[in-house]
Structure 1
Amino acid sequence: MLKQDQQLKRERTSSLINWGHWFAFFNGLLAFVIGFRYLADSGSPEGILGWGYFLISSFGHFAFLAFLVYVLFLFPVTLLLPFAGFLRGYAALVATIALSVLLFDVQVFKAYGIHLSPFAFDLAYADLNQVISRTNAALTLAFIITIELVAANWIWRRINKIQKKNFGNKAIAAVAVCFFGSHLIHIWADISQETRITRQDVLLPLSYPATARSFMAEHGFEQDNTQITDASISQLNYPLEPLQCRGMAKQPNLLMVVVDGWRADMVNADTMPFFSDYAQQNRSFNQHFAGGGRSDTGLFSLMFGLQGSYLDAVVADDTVPVLNQVFGDLGYQLNLFSANPYDIGSRWFEGFEVHPLSPSINQADNDKQLIKRYQDWQAPADAPWLNMVRLSGPASYDTPEGFVGIATTAASAELNVAERILFNQYRQALRALDKRLEELLSQQAQDTHVIVTGINGLVFSSDATINRRDLSPASVHVPLVVSWPNSQPDAIDYATSHHGIVPTLLSRAALCDNPASDYSSGSDLLQRQKNAWVYAGHQRNFAIYQPNRITLINRHGNYRIFDTQFQRQRGARLHPKPLMEVMNEGQRFYDR
């Protein structure tokens, strides 16, 4: 008798497990149908290839997610409480919650272009009435729970017939082929840069398609990151309209001096006496921010005037800055003086004549050689010029050989021992930089238009990873001084960013008629920005600087909020309006 009871229990549990599999498959099909709603905002796939990949990948993806929900929430309960009536009701409730979350994600994606995350949830919560209608939500919940209860009971009553027809293996095979096949197709698309497929990467929630990079890494092959670039982002429409630029009757010479690792808060009369005096005699921008804490994001924002969220797209498209094109078309001779080997041959400096040197390990010695090279350079007599001089000594805390610096001073008590050493070494590096700037700027003609700024800031740390990821004021608040002929000295205290440098040059020196929004994320530096925020970073890790807060958001959607002194503000909530503006700006220059 006991054995019969155990046998019946095993058979009932087996039937419930089979029922659970088919119930999960049914919900995978429902989720697959709901998945078509993501196309309403992002646009339909292109051609047979695009549609074929969407159907295969979305079916495999949602079927896999449905089975995952079953394994996590239904299978353990089936073993512990193998009661058919209870399980059908419980499963219907779990499925209703899961599909409701999916529908909410659809609405969030429609409103903000992103999927659910802590960041997206807080954003949607602050604007909940715009995301969902409470009446529609209640009706939708009632409709879903009804469908789930009907389906749960219908499948249970027919589970024996379904098992006898042996559909299970066919369903498993279909899901496996679609799931793994879609990843293999995506690896091929990533290698061949097939945008009809890769542009769907962000379409589905919790979707992480395999790439050529990840596949090769998992199989022990080294992969040069410069060789394969995500083609889903190579759809840049930059500029939005052809630029119409007249140029000035008497075209001015332009000098841009850019410095790696230059912190604004460390510039004073002790560390940089010449530059401090130079700033007081010209236009000094006291709240100026680089486009990111890394040298590449900072330089990108300087040359393109675009948010760092476009950086990968520019690399993928091999795009040339409009700055180069406009001044080249106006007859300017473009020159770059840099010891950075990555600048040579870079598309960012297309049209520039590069004046390289044989770099030494000491960046300050390189800076000294660059200034000498610049002083020896012969300006053309028959053409205006735009010169960029890139100095890098402060970024590596370097001073020239034999340099006699300034007295050390007490560092902040918040710094540790290593950071205090770097603090005073950095002060020495700034004094050396001050000498280079004096040698360069004191010899410029009065009618030369000069821009002096930092490419990025610097955190006092020997850990390169920290410096790459940091977006605190130390990393992005940089000096900016503009010397324009016949302009009055001025200290400008409203927030500006590197995104405004290209619009300033094109509107005031090249006399372009286009609005800055046609080619830049910024606006003229001499006009207060319409947006009360500044963007710094790139698409995987960025910061939004506002007058009274700093919001850091990483690629997973996790966020932290700080005050202007970079003290964590726990419990502070997101402000939806600036975040929406940031996300909209990050999409304007993509083809749709």
Structure 2
Amino acid sequence: MFVADDFQLEAINDIKSNNNVLVVAPTGSGKTYIAEKSIEHYLNKQQNVFYTTPIKALSNQKFNDFNKQGINTGLLTGDRTIKKDSELVIATTEILRNMIFSNDKKLTNTGLIILDEVHYLGDKERGTTWEEILIHANQNIKFLCLSATIKNKNEFLEWIVSLRGSTSLVYSAIRPTPLEISLVTSSKIDKKIKIIKSSKDNKNKKIFKFDRQAKQYIKPKLNEQAKYLDSRKLLPVIFFFFSRERVESSSRQLANQMSVIPNRNEIKDKYNIVFNDLTPEEINLLNLDEHMWMWSRGVGFHHAGLAPIVKEFVEYLFLNKYIKYLFATETLALGINMPAKSIYIDRLHKYDGIKTRPLTQSEFLQLSGRAGRRGIDDKGFAFLSYDKNINRDWYSNLFTLKPNDLISAFSVNYSSILNLLNLYSVDESVELLQKSFFAYQNNYKTESLENIFYAKYGVLKELGFINSDKGNVLTQTYRDNLIPGIYLLNRELKKDFELKLMFISTGITNERAEFAISDKFDSLLSSFQSSLEFVNKTESSNGVKKLMTLNFSWFSVFYEYMKTNNIEYVVNKFGLNVGDFIKVAKEASELSKKLSLIYEDKDFEQINNIFDNNLIQKTMT
């Protein structure tokens, strides 16, 4: 029989007392239960609830979970819109932010917004969205904020109180499934795994032992790692790597050493149901034969380069205990409910897009949160391969299981300025910068933000985006990098299909790429570059420091796909992973659909239809 923990009951009672609530508790501790009871409370009051997540995969999972519970649930993720008028709507944060700025009527009867993984507020690319939601949502709406990794929780709480009024902090440091962390290496002599540093009690106190002769050890081989875990009944395990290539090569290496599992036919039966509508060419494109070969040996891999349908199937197999050894990048740790008994981190350095650096404590917490299944395991296990190049103090800090501080990443962008000006005056909009978490953390010294606001406001005014159709395009698409294209479309007399396709390609935000553009499009490319140069000159004259850049590369990919309607040909020609192509194709589909409605244009509608491909849109949901 399930018995709620004290912190869960405390949070639920605070919600019922009409408070905002910030819950900071370890992964797997039961924050979802708090969300479920809070949703139940508000639905019983005949009020709508929004549940926001940072990633579409997590939105899809929550949508499935709540529908299975019999709750009338909708889904809004940009590329998917299902039952948007439902009493409970699962949405990405960007979708909800846009609804708030547009005064969407759906919010009129909304009583509660749940911000899952609210520590994303510190994300450099997307964190501003979380702040904008908390700042601009109607004051009648209450918030339930959930996170596992906020060290400065009291500071964050005080900021929420300054915005939303009475807010309770509910904190729990207790993992319902205790975590044992081990730093492992291998003897040069017998190759056996040896633990040279480990946590020894459930409270993770600093009582670690360290072998000072660590130099005599080498990194354990993969087969020894697998044997070690299997012999001690520590499966299933997730091996985390920070490169797709290592994920794939390691999974193949281990699968080669494994025998076929007894319930292989059950996997095949489910496989036939899920993939029966694919052509032989699509099956080959997704490399399903090799995947099936691995799955039938209890091995699988998961990363963002896989087609969404393949990732979903891997998640299904892992959750249903067909896969015992899962190799994954850190994207698997971002909120998706994929617990294992053990996790194994192969290397403790990662490339963050700028430099290679050691893991942060919050990143380790996120990964180790996958270790230990509540109600199944008495303990979770996290293994780390020893790296002699890392300072030993760093290991001790990591083992404390304390997160990093949450630091605001608030920024001022063009589309936000326009959205603010639709609701407030210029002076009022500038004053609202004082409400940001950035301002709170910097003693309300917002001169840098104000300077950026006025500079970008000057650009928008000079380009004619204030109170205009051009500005409306930007506020509805929320992509600053469309500005040169919007300006060009407004001036260009010949608005041909290729121009609109290049316009869409400049709006792709998810992936960077470098692909050559055919010489026959030199004139078109030159038009866009001239428009960008004009925008940059306007930015410079108004004091904008960081000038806009555009990436045209996806135009070549999209144009080739338009010509051939052949995904396999396109991904092979450009050396793409099929999952990366599907990701940008979905974004292009979403954007072209919006633009077709804004401009009432058949070309944009045609582009949207071309991306309406079974493989691109396919899902297990």
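All of the numbers you see were taken from the coordinates with simple rules; none came from a lab. Quantities reported herein were computed from a predicted structural model and do not represent experimental measurements. Cβ atoms are built from the backbone, for glycine too; each structure is taken alone.
Each of 1, 2 could give Rg and Dmax of the Cα atoms in Å, but the derived value 29.7, 109 comes from 1.
State the single structure among 1, 2 that was used to calculate Cα Rg over 2.2 N^0.38 Å, for residues 25-344 alone, giving 1.14.
This value belongs to structure 2.
Taking FRET efficiency 1/(1 + (r/R0)^6) of positions 113 and 337 (r between Cβ atoms, R0 = 35 Å, to 0.05) as the criterion, the top-ranked structure out of 1, 2 is 2, with the highest value. When mean count of other Cβ atoms within 10 Å over residues 257-264 is calculated, the result is 24.2; to which of the structures 1, 2 does this value belong? Derived from the structure labelled 1.
A value of 18 was derived for relative contact order in percent (Cα under 8 Å, 6 or more apart); which structure in 1, 2 was it taken from? Label of the originating structure: 1.
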